[in-house]
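Read-outs throughout are calculated quantities, based only on the coordinates presented, and are distinct from any laboratory measurement. Computed from a predicted model, the values in this text were never measured in an experiment. Cβ atoms are built from the backbone, for glycine too; each structure is taken alone.
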Structure P
Amino acid sequence: MLHITLPDGSPRELPDHATGYDLAASISEGLARNALAVNVNGEVRDLHRPLPDQASVAILTWNDDAGKATYWHSSAHLMAEALEALYPGVKLAIGPAVENGFYYDVDLGEGRTISSTEFPEIEKKMVELAKAKSQYVRREVPKAEAIAYFTEKQDPYKLELIDGLEDGQITFYTQGNFTDLCRGPHIPDTSTIKAAKLMNVAGAYWRGDEKNKQLTRLYGITFPKAKELTEYLERLEEAKRRDHRKLGKELKLFAFSERVGAGLPLWLPKGTALRERLEQFLRKAQVKAGYQPVVTPHIGSKELYVTSGHYEKYGADSFQPIRTPNPGEEFFLKPMNCPHHCEIYKTEPRSYRDLPVRYAEFGTVYRYEQSGELHGLTRVRGFTQDDAHIFCRPDQVKDEFKKVIDLVLYVFKALGFEDYTAQISLRDPENKTKYIGSDENWALAESAIQEAAAEKGLITVTELGEAAFYGPKLDFMVRDALGRRWQLGTIQVDYNLPERFDLEYVASDNTKQRPVMLHRAPFGSLERFVAVLIEHCAGNFPLWLTPEQFIVLPISDKFIDYAYEVKAQLEAADLRGTVDARDERIGRKIRDAELAKTPYLLVVGEKEAEAGAVGVRRHGEGDLGALSVADFIASVQSQVAAAI
């Protein structure tokens with residue numbers, strides 16, 4: 001018998017050679033019907049592969065990220081089969097799953113292209129092939145046989161991939177009339193692929209090297225139900241309406257200038273007000289939590305970043321060095337704030353009684369991102385991190401880590417991010433060359449994160465190979481109003497920079513010890529955070545945050561003076577807004593204020609002026625009736641207080 005452990009810890013016994021499907025069927029008929037793959041001891045496998053004894057096994061369905069990835073990778077093979085049928089002679093490179101769907105890089109041959117006008121024919125062929133209910137059959141293949149197969153197909157890309165593989169580790173997958181070199185895993189058969197849509201076509205260099213041939217990259221997505229495809233396309237249209245680049249321009253928040261430089265945002269007055277309010281919100285919370293604000297320069301010497309390791313890891317992504325008239329003297333635009341904070345820590349002797357020391361800075365850093373990767377505020381070359389570094393004793397690490405978790409969750413609550421998971425990002429145990437530091441320190445850091453996350457009751461996932469080069473981290477993965485996932489907020493444990501900078505404190509036994517360093521940034525970067533926030537709330541910012549909370553709309557010139565009196569009273573109560581004194585009809589003023597997404601539209605005319613009142617309209621809700629100015633102030637203040 002096989003002895004299996006399920007995700008809830010319960011045991012299960014199955015006959016020898018039982019498969020993942022057999023396990024699913026033993027649990028319920030519905031689970032077996034919906035199962036796509038299995039996770040066996042952390043490895044995703046085909047549903048119909050035999051299970052090993054003493055394994056921890058989870059059944060994966062469409063509701064699991066790994067289940068979707070398996071489904072979409074299988075769909076990439078289906079698209080490749082359709083392409084071979086429609087474009088004889090096509091050569092296939094790679095076809096992985098991505099966050100939403102999949103792509104396949106293909107070589108169509110000289111002079112041949114695919115345009116979006118051909119997408120419907122490919123989609124139709126995919127659905128036709130899926131209806132055949134072809135099984136995805138896995139087969140281990142000797143290297144010589146694999147070479148012979150793709151030599152006959154004259155596919156240089158597969159042959160190059162095979163060349164890097166060892167005999168005994170090569171597998172083929174076949175469905176219908178299509179066979180591909182692939183590690184897998186795959187779904188059981190094509191029957192669950194009910195709806196297919198090609199999303200885009202682009203160019204991509206083979207293996208990402210511009211010296212190689214440019215291939216055609218076809219992006220697609222599939223679903224188990226046609227309704228789900230329709231809903232996905234509707235979400236995409238809504239995402240276009242919420243695009244932060246579009247709304248940022250319409251709401252006059254930020255701009256870009258070619259003269260200033262690509263990837264260097266200009267914050268306009270309203271955007272600056274929004275950004276500063278975010279900073280004030282976090283500064284206040286940080287002071288309460290015991291952080292000390294610091295300010296560091298926008299540049300640093302090359303030696304600083306060589307010491308920290310950032311030059312080695314980020315040198316290729318940095319701006320060119322700034323060379324001074326002094327021979328051999330070089331400076332870099334700051335890629336990170338942490339080396340500067342290490343130097344601040346070293347400015348005076350530290351005792352164990354002084355720790356933890358918490359430094360916080362809204363520090364602007366610079367990375368030379370490739371021009372093709374720049375995207376609005378989400379990928380820029382100059383951005384401001386809400387950075388802080390905590391220097392503490394080893395026995396304080398877990399408690400400090402938990403306090404930072406509390407701060408991150410406070411930020412999320414105030415800004416309406418309620419759907420999130422915590423990703424524990426560990427180093428890749430198979431490739432430790434990417435990281436600095438001893439195995440002992442890495443083990444201590446990783447266990448501290450795992451224990452703190454568990455004690456705070458966070459829903460977590462663990463990802464190997466996603467750690468920073470100097471230490472593991474906890475990344476908060478937030479789903480926005482459209483269900484898209486963003487990485488917002490990070491906490492990192494670092495035993496290595498204190499070593500590299502020779503940081504010390506005097507312990508209770510008078511010996512010199514190394515502090516542990518925690519890196520944290522609840523926003524991540526202000527630019528990216530604002531971009532995500534704009535799209536999450538479609539520009540309808542929380543009342544406490546929005547640059548303008550009200551606009552006073554006089555119905556005619558006769559009431560402009562009263563409008564400004566109202567504005568003055570509201571501003572005296574720390575509310576933010578303006579007066580629309582244009583010579584326009586009130587209907588036009590209301591429409592323009594709605595487009596500007598101003599939360600409160602305050603209409604004033606003869607009745608309001610006589611009563612010391614305002615006619616209140618709420619953006620998106622319409623007329624709420626008349627209120628005295630004092631009652632309106634009290635209402636807004638109570639809403640703001642409840643939010644933060």
Structure Q
Amino acid sequence: MIQITLPDGSIKEFPKGINAIDVAKSISEGLARNVISAKFNEKTIETTTSLNENGSLTLYTFNEPEGKKAFWHSTAHVLAQAITSFYPNVKLTIGPAIDNGFYYDIDLGDDTISEKDFIDIENKMLEFARGKHEFKMREVSKQDALDLYKSQNNQYKVELIENLNDGEITFCDHSDFTDLCRGGHIPNTSLIKAVKITSAAGAYWRGDEKNNQLTRIYGISFPKQKMLTEYLELLEEAKKRDHRKLGKELELFAFSAKVGQGLPLWLPKGAALRERLENFLKKAQKKAGYEMVVTPHIGQKELYVTSGHYAKYGEDSFQPIKTPKEDEEFLLKPMNCPHHCEIYNNKPYSYKELPKRFAEFGTVYRYEQSGELHGLTRVRGFTQDDAHIFCTPDQLDTEFKAVIDLVLYVFKSLSFENFTAQVSLRSKEKSDKYIGSDENWEKAENAIINAAKEKGLDYIVEYGEAAFYGPKLDFMVKDALGRSWQLGTIQVDYNLPERFDLNYKGADNQLHRPVMIHRAPFGSMERFIAVLLEHTGGKFPLWLTPEQVIILPISEKFQIYAEKVLHLLENSEIRALVDDRNEKTGRKIRDAEMNKIPFMLIVGEQEENEGLVSVRKQGEGDLGTFTIDEFISIINNEINSTLEKF
């Protein structure tokens with residue numbers, strides 16, 4: 001017999017050799033019907049894998065991210081099977097699950113796949129799926145694996161296998177199809193009831209522009225046709241909310257081929273939007289005891305060697321900048337934290353002076369591959385709302401919970417009400433990915449878990465998602481379309497203080513190491529604004545929107561009165577403008593609606609004579625006629641109800 005620990009903490013005894021499906025059946029037949037994936041002792045397994053030792057078992061349905069991952073990865077196998085049936089000479093590479101679906105990278109040689117081919121591929125996939133073929137894993141020797149793919153002249157699979165060792169190479173079989181695979185599948189193909197090929201694009205092998213360009217086929221699948229229909233409807237709505245489309249329409253940002261890929265240009269309205277977000281956070285930070293600092297856009301290479309960033313991220317950074325001085329090299333700043341460590345090191349501190357909270361809207365640069373760039377969500381230059389808190393170990397709990405309060409304030413003020421917290425811990429198996437002692441890691445991880453519990457956060461634990469220098473608390477926010485985005489993050493770090501020899505004088509008159517908290521409620525300004533654009537559909541909260549009010553005189557005769565109204569609004573710090581174009585009022589209203597300006601004030605003879613304004617609200621229509629003071633109160637009340645004091 002073996003002991004299996006279930007997710008609720010209960011422990012049950014089972015015969016040695018039992019599998020995840022049978023464990024699920026012991027709980028309920030309904031659960032067993034819905035289980036499609038599992039983890040045992042933090043390792044993804046097949047639902048039919050024999051369990052031969054004591055351990056913790058987690059069962060996943062399609063409703064959980066891990067379940068979707070197994071479902072979509074399995075469908076990628078079926079996609080590859082369908083493609084090989086149409087293109088026998090195709091060379092397969094990799095086919096992972098992604099956030100929404102899956103893709104498979106293929107080398108088609110002289111063949112091509114276009115949108116007109118998608119329906120045939122989908123039908124073939126469903127035909128294969130109906131066969132109810134089981135996914136079966138088997139271990140293969142390195143030599144046998146190499147022989148197979150060399151016989152197929154598939155240099156991509158050969159390259160993958162050459163980087164593996166005997167004993168860690170597995171194939172997955174279903175039907176008459178075989179693929180190199182690490183595992184993590186649904187029980188059989190019949191669970192796949194609906195598929196959609198969403199697009200085809202170019203992609204370089206291993207993301208390297210020096211390698212062959214492949215064809216990447218994207219798709220998504222579901223266990224019910226209804227779920228696919230709902231997803232496609234959501235996709236159409238997402239297209240309308242695409243931040244790249246809205247950013248252009250609202251004149252917020254642009255990109256220039258001459259400036260360079262992944263380097264956004266902020267237009268006047270976008271720059272003003274960013275400034276309001278920055279000022280909003282600066283005001284809250286000031287109340288919370290932060291001090292603003294400014295650091296250079298570059299630093300000596302040695303700075304990032306000391307921090308460990310160069311060893312970890314050097315390949316993803318821009319190449320070193322050489323100066324006329326021999327052996328002198330600088331890097332475009334990939335992180336702000338090493339600079340802040342040196343700010344702390346500028347003077348000695350006593351325990352009485354801690355915590356020190358240094359904040360900066362610091363722009364950093366990372367050389368993302370061109371194929372991975374995407375609007376504002378994946379760029380090469382971005383500004384982090386970064387801060388680093390240096391505190392004593394006794395202050396860690398209080399400081400960490402105070403940062404949680406700040407993040408929650410930001411989310412509430414911007415109507416991000418649906419989110420979960422993710423406690424990101426180090427991998428239990430791959431300890432070489434991280435720096436620092438086990439003792440410090442355990443202290444940091446416990447601090448985060450305890451703070452999340454005490455603040456009553458709805459949180460999950462993910463192993464292997466920690467930063468290389470410490471664990472973190474990530475906030476996964478769902479937007480209006482139900483999509484999940486990682487925004488705010490808080491990290492506990494015992495390691496950089498060691499690397500930079502940071503210290504403070506304690507009450508015992510001895511030197512001690514401070515603990516370092518990294519935090520960024522927005523994450524990055526670029527990504528945050530992109531998510532905010534798509535979440536709101538461009539209808540920002542009133543306090544944030546670039547133009548709050550537009551005044552529409554019904555003819556030139558009322559231009560002077562419109563300017564008077566404008567002046568009164570501006571005196572009350574309300575952002576307004578006058579549409580003085582020689583257009584009909586209906587056209588002006590339609591344009592204001594398209595530009596998502598929250599309020600329209602229509603002024604004519606009656607309004608001028610009585611000192612009034614006729615108010616329309618974007619998306620709602622007429623609200624009635626008000627005095628200017630009454631309208632100013634409407635604006636202020638709406639802002640105050642959204643933007644509570646921190």
The value 5.2 for distance in nm of label points 7 Å out along Cα→Cβ at positions 231 and 391, derived from one of P, Q, belongs to structure P
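Out of P, Q, which one gives 197 for volume of the Cα convex hull per residue in Å³, for residues 71-286 alone as computed from the coordinates?
So the calculation was done on Q.
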